[in-house]
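Next up: the structures, one after another.
What follows draws every value from the coordinates through simple rules; no lab data is involved. Here the structure is a predicted model, which means the values were calculated and not measured. Cβ atoms are built from the backbone, for glycine too; each structure is taken alone.
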Structure I
Amino acid sequence: MNGPHVTIEPSILYLGTPVVLISTQNEDGTANLAPMSSAWWLGWRCMLGLQTASQTPQNMIRTGQCVLNLASPRQADAVNRLARLTGTETIPELKRRLGYTYEPSKFEVAGLTPIASQTVAAPRALECPIQLEAVVAARHGIMDDDPQVAGLISAFAVRITRVHVHPGLLMEGHENRIDPGKWQPLIMNFQKLYGVSSIEIVPSRLAEIEEKSYRMPDVERARDGVLDPAGWRETGRDAFDPNRDLRLG
């Protein structure tokens with residue numbers, strides 16, 4: 001692709017990111033499960049882009065908790081079964097126009113199995129090869145500089161509190177490393193679902209750096225977390241209070 005480029009105006013810029021099934025706890029104690037792909041990670045932190053009025057972000061604002069269940073190509077059918085469903089009984093206008101329908105039993109519809117988490121109330125999805133329990137650290141408005149769409153989309157910064165991985169993904173000889181040749185995430189690329197190759201294209205110079213060189217205090221911090229009826233808390237800290245702890249900006 002060395003020829004002249006052209007200037008275009010695509011309606012979306014979904015350039016290829018992993019599909020995440022976010023599980024949260026509804027106000028009545030039941031579970032919600034929603035697919036999304038506007039996610040990226042740095043250390044044990046993750047940024048999530050979500051439509052603010054949807055059930056998942058509303059649950060995250062209320063409870064300060066979620067589970068990020070990362071899908072592989074084996075879960076593609078489950079992702080499609082969840083597509084265009086919402087856990088919000090009063091469907092947000094944008095989703096209503098896009099043909100979304102209300103569905104309170106997302107795990108059942110997806111054909112996935114809810115299992116208990118260790119540090120958050122929301123369940124994990126058993127079939128997903130990687131499950132990341134997380135707590136909300138902050139929420140930021142996206143596009144708030146435009147009065148026409150201000151408040152429509154939120155970016156949530158979450159901190160991982162537990163990492164659950166299928167043992168078949170572990171690197172041989174390492175108990176805490178995922179083998180990138182074994183982990184093949186489901187990718188959303190301009191609304192379509194793709195897999196990735198397990199073949200390394202060229203040796204990576206960045207991979208010459210030991211992974212432990214990037215280890216941050218969040219790993220040890222997560223080790224001290226417990227789950228109690230009041231919600232997530234850390235040793236020596238109060239339970240999470242979204243009205244106090246969820247920074248807006």
Structure II
Amino acid sequence: MDFIKTYLKIIAIVIITIVFASLALIASLIDRSGKVYHFLGKVWAKLLLWIAGVKVEVIGLENISPDENYVYVANHCSGFDIPVVMASIPGQMRIVFKKELTKIPLFGWQLRIGPYILIDRENPAKAMESLEIAKKKMEKGASVLLFAEGTRSQDGNIQPFKRGAFTLATRSGKKIVPLTIKGTFEILPKKKFRIRPGTVKLFIDPPIEHDGSIDKKSELELMEKVRNIIVKNYYS
């Protein structure tokens with residue numbers, strides 16, 4: 001019975017994704033600001049959560065201001081992490097995504113020409129170029145979301161963080177907001193054909209200010225501080 005429910009949910013999600021990917025493709029061509037694109041993304045995210053039977057409990061929304069933009073740093077356990085964040089965080093946001101997603105027909109095409117930011121994890125020089133693009137988008141008022149582990153967790157546990165998000169934070173001068181996503185692994189683990197309804201908790205911690213030092217030591221200290229916050233929330 002669970003298999004049939006999952007199958008029907010996946011069919012509905014695929015249909016919704018095709019429709020919204022098509023709309024996003026058009027939006028990317030006629031609205032270069034990215035605002036319409038991101039609006040469509042938020043609607044898509046909310047529909048996906050509704051189809052899957054996922055409710056989101058947001059803890060700490062009062063910690064962020066709609067008048068500021070931030071570097072959001074989150075853990076990554078499931079394909080539902082992006083919809084959870086997109087549906088819950090107010091304001092314009094640009095997501096840093098891995099280049100492999102651009103290989104998906106239609107969905108990947110709209111990602112490639114849309115306002116979100118492609119990153120090549122295998123090419124350090126290209127990765128730095130992506131962070132510069134992210135910095136420019138922040139200068140125009142958008143927040144940026146990065147998943148600090150670089151990829152989804154295989155077992156639901158928090159993995160080691162990568163420096164990219166913290167390099168962006170120090171070079172942009174923007175505050176970092178730790179986001180802890182708890183519960184998505186139980187809904188859709190990596191490489192599992194099963195979608196279970198449930199409640200996800202999204203912890204939004206107070207923004208972390210820093211002195212803008214761009215040396216490796218400062219970035220690693222910032223990375224450790226953010227990871228400790230996320231680990232504490234996740235395992236509490």
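Brief remarks follow.
- Comparison of I, II by mean count of other Cβ atoms within 10 Å over residues 63-70 - largest value held by: I
- For 27 (relative contact order in percent (Cα under 8 Å, 6 or more apart), calculated) the corresponding structure among I, II: II
- Source structure of the calculated read-out (volume of the Cα convex hull per residue in Å³, for residues 87-198 alone, 171) within I, II: I.
- Distance in nm of label points 7 Å out along Cα→Cβ at positions 79 and 223 from the coordinates reads 3.4; which among I, II: I
- Top of I, II by distance in nm of label points 7 Å out along Cα→Cβ at positions 95 and 207, largest first: I
- At a computed 24 (percent of Cα pairs over 29 Å apart), which of I, II: II
- Computing helix-only ellipticity at 222 nm (-39500 (n - 2.57) for each DSSP H run of 4 or more, over all residues; to 500) across structures I, II gives -15000 for structure II.
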